[in-house]
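Chemist: Structures follow.
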Structure P
Amino acid sequence: MTYRAVATLKEVDLILAEDTRTSGKLLNHYQISTPMQAFHMHNEHRKLGEVGAKLSSGMQIALISDAGTPGISDPGFLLVREALSLDIKVSCLPGPTAMIPALVQSGMACDRFVFEGFLPPKKGRNKRLEKLRDENRTLIFYESPHKLLKTLTQFSEIFGPERGVSVSRELSKMFEETFRGTLNEALNHFNAQLPKGEFVICVAGSQKK
């Protein structure tokens, strides 16, 4: 948390939080007593009109997510678009997002990269990866622990088992860990060690000319 973020959350009229229980712990830590409402992927479409009306009436509203940055594989894009359509000023305060530290500490090229976020859960996964097979920029993905092995297996089959990979989990938290090696080595590692936590996978770009 930055000083500016703490000050802003104290000054606004309302905080929209992905999970009020999780965010409540953070707000209590910083002695922030601003009213809070839930705003997440299951209700954001329904609440857009209500929030837009509050913004138009002059309310100052902040949006926070459980971890990372709103809008980056988290709710936020629809609300930003709604606010801009109402000619409401939108400001983004700098804060953590898992893909940047994962990329920097991966040791892979950081000057040009492609952020893919979460892959489609079922239909379209292979098709998406086939399109990325010859991409020469570093590829960044998010993945949950119960799908990590499936995803690394698909990467190995499509990108090749010797393609370089960096797999980070629980960034900035107590059990932060990063594995670096080939896709084949990563599969061996996580088959022997049960995946836990939320993962960021950085895959080296293709070397094909």
Structure Q
Amino acid sequence: MPRRFDLIAFDWDGTLYDSTAVIARCIQLAVADVGGQPPTREQASYVIGMGLMQALAHAAPDVPPDLYPRLGDRYRHHYIAHQNDLSLFDGVLPMLEELKARHHWLTVATGKSRRGLDDVLRLQALQGVFDGSRTADETAGKPSPVMLNELMREFGVEPERTLMIGDTTHDLQMAVNAGCASVGVSYGAHEPDTFHALSPLHVAHSVAELHQWLSDNA
């Protein structure tokens, strides 16, 4: 089957990595640590995918800006305490292996920091699996299209040959802003009912379903 997409960009947390519940809890704990009103689980989950400071500011509107550095430090403290408990979703590695065998460029576009992404790629022994990546701290947080625009320029791929896959409206809006197609996954941070206004090509309800759709359509 001819390739429809040359470049496939994956979000990380909640799309490839089973981390959304831990991230939401760490946001709640960090806000409480600095004296703010902890967000609900839904409010904390909503900001996953944004850059860290952008996400924490949105989740803790009652925390003054001068406490944002401490808020970020407390989030990282709680996350590091649990990072070894996290793992890829079942089925992610076979999916990536098949896509590489079909010679797609595989990339990551994430709200994580560069250090955070590099650490987790080492932890999961995924160095060399992805051809490129962009993080929020080195570009701009979602839904800005900067991450996708830079990846497309790096690999010389046009928007119509680029696919963004993510679990949040931030991911899908980033794809719209970059002129790319998208696929949503329903097993991450955001409810899939919110995806339809952003016109994803498909919404997958499991990694196995995502793998099958990509095999048949990408």
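Please treat every number below as a calculation from the coordinates, not as lab data. From a predicted model like this one, the values you see are computed outputs, not experimental measurements. Cβ atoms are built from the backbone, for glycine too; each structure is taken alone.
Chemist: So mean count of other Cβ atoms within 10 Å over residues 60-67, computed for just one structure, reads 19.1; which one of P, Q is that? Kindly include the intermediate steps, with their values, before the conclusion.
Modeler: Details: P: 19.1; Q: 13.4.
It must be structure P, since only it matches.
Chemist: Match the computed value 0.60 of FRET efficiency 1/(1 + (r/R0)^6) of positions 36 and 84 (r between Cβ atoms, R0 = 25 Å, to 0.05) to one of the structures P, Q, and report its label. Intermediate values should be presented prior to the final figure.
Modeler: On the way: P: 0.60; Q: 0.35.
It must be structure P, since only it matches.
Chemist: Given a value of -11000 for helix-only ellipticity at 222 nm (-39500 (n - 2.57) for each DSSP H run of 4 or more, over all residues; to 500), point me to the structure among P, Q it was derived from. Write down the numbers at each step before the final one.
Modeler: Numbers: P: -11000; Q: -13000.
Considering all the candidates, the number was obtained from P.
Chemist: Given that P(r) over Cα pairs in 5 Å bins from 0, in percent, derived from a single structure, equals 1, 7, 16, 20, 21, 16, 10, 5, 2, 1, 0, 0, which label among P, Q identifies that structure? Intermediate results must be reported in sequence, preceding the final value.
Modeler: Working: P: 1, 6, 14, 16, 16, 13, 11, 10, 7, 4, 1, 0; Q: 1, 7, 16, 20, 21, 16, 10, 5, 2, 1, 0, 0.
Traced to structure Q.
Chemist: Right, here's the next one. If distance in nm of label points 7 Å out along Cα→Cβ at positions 52 and 180 comes out at 4.7 when worked out from the coordinates, which of P, Q was used?
Modeler: Details: P: 4.7; Q: 2.3.
Attributed to the structure labelled P.
Chemist: Which structure, out of P, Q, was log10 I(q)/I(0) by the Debye sum over Cα atoms at q = 0.12 Å⁻¹, for residues 28-107 alone calculated from, if the result is -0.42?
Modeler: The read-out comes from structure P.
Chemist: Please compute relative contact order in percent (Cα under 8 Å, 6 or more apart) for structures P, Q and give me the label with the greatest value. The partial results should precede the final answer.
Modeler: Working: P: 17; Q: 25.
Between P, Q, the highest calculated value is found for Q.
Chemist: One of P, Q was used to compute Cα Rg over 2.2 N^0.38 Å, for residues 68-147 alone, and the answer was 1.33. Which one was it? List each step's numbers first, then the result.
Modeler: On the way: P: 1.33; Q: 1.23.
This value belongs to structure P.
Chemist: So, one more: Using the calculated result 3.9 for distance in nm of label points 7 Å out along Cα→Cβ at positions 12 and 164, pick out the matching structure from P, Q.
Modeler: Working: P: 3.9; Q: 1.7.
So the calculation was done on P.
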